[in-house]
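Trainee: Next up: the structures, one after another.
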Structure P
């Protein structure tokens with residue numbers, strides 16, 4: 001397995017990976033929703049506000065993750081990890097964890113201070129994320145599952161309080177993702 005940054009020429013293949021993975025686990029409508037989100041991220045987000053990483057085997061993309069800029073009023077350098085997809089037949093083999101750690105290390109090397117995600121605490125705790133209360137760091141939109149608001153500091157022992165509002169990239173600026 002090889003880990004690397006994503007190539008924008010693989011947009012359709014990446015969209016299909018997310019569509020299939022989420023359709024398999026959550027149903028076809030969720031697959032279409034997340035597939036379209038990924039497409040929007042890749043086609044409408046400025047390159048300096050987006051990191052994408054892939055896991056490949058025999059030149060086939062078997063996993064992909066994205067980090068998009070999360071902007072705060074105090075200008076902390078932060079990114080949001082979402083979404084994550086590992087091809088159904090490759091799940092449960094630690095590929096997602098390896099891919100996320102690869103991405104987090106790249107962000108840290110590039111001077112990113114904080115990483116956030118909105119997802120399953122049980123899974124994301126395996127790669128260093130922990131619950132962050134909104135009174136400490138406000139999410140960009142209203143959360144339907146507040147327990148899923150997670151963060152980790154890439155430069156300190158813990159995430160410190162950030163006052164004020166946060167803003168996500170346009171592709172995520174929709175209540176259905178939160």
Structure Q
């Protein structure tokens with residue numbers, strides 16, 4: 001089986017700030033969410049957990065798997081999508097014509113990366129490479145795998161596995177600390 005989970009809440013989530021690769025830690029609510037998830041998913045068998053090296057994902061994985069004999073392996077390819085200079089912007093949708101909004105409102109039209117932001121092509125390339133190199137061999141051995149990451153990064157994996165067109169990129173949605181079974 002392959003499962004995916006988004007990290008717990010951060011202060012920037014609460015403030016509706018775009019995080020991207022900015023390393024924002026979990027807040028107390030995010031830690032409580034991870035603790036509740038640990039109880040809710042304690043009977044889900046897992047052999048290995050891959051996670052983003054960003055602290056909000058890593059701490060979520062550590063809380064979720066505390067007391068279980070499940071190794072946590074960080075991989076840089078699981079970092080969140082970079083939103084470039086727009087990381088830290090509050091309520092981007094309230095800013096008229098903010099260039100970052102095309103990623104969220106019209107993902108099929110987002111072709112060119114802007115000012116240090118990552119393109120969907122680059123995001124899909126790195127997460128696809130990760131799936132092929134790390135996840136598929138584990139699944140082939142019959143092992144149960146969990147990936148703990150971020151909204152856009154996780155959705156690139158969901159989109160790839162479910163073969164979603166780009167315009168449906170955000171259709172699945174990824175709630176904080178909710179486990180989704182993909183395979």
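No value in this document is a laboratory result; all are computed from the given coordinates. Keep in mind the model is a prediction, meaning the values are calculated, not measured. Cβ atoms are built from the backbone, for glycine too; each structure is taken alone.
Trainee: One of P, Q was used to compute distance in nm of label points 7 Å out along Cα→Cβ at positions 38 and 166, and the answer was 2.3. Which one was it?
Mentor: It must be structure P, since only it matches.
Trainee: Quick check: 15.2, 46 is what I get for Rg and Dmax of the Cα atoms in Å, calculated from one of P, Q. Which structure matches?
Mentor: Only one of P, Q returns 15.2, 46 for Rg and Dmax of the Cα atoms in Å, namely P.
Trainee: Could I ask something else about it? P, Q: which one has relative contact order in percent (Cα under 8 Å, 6 or more apart), as calculated, at 20?
Mentor: Clearly, the read-out refers to P.
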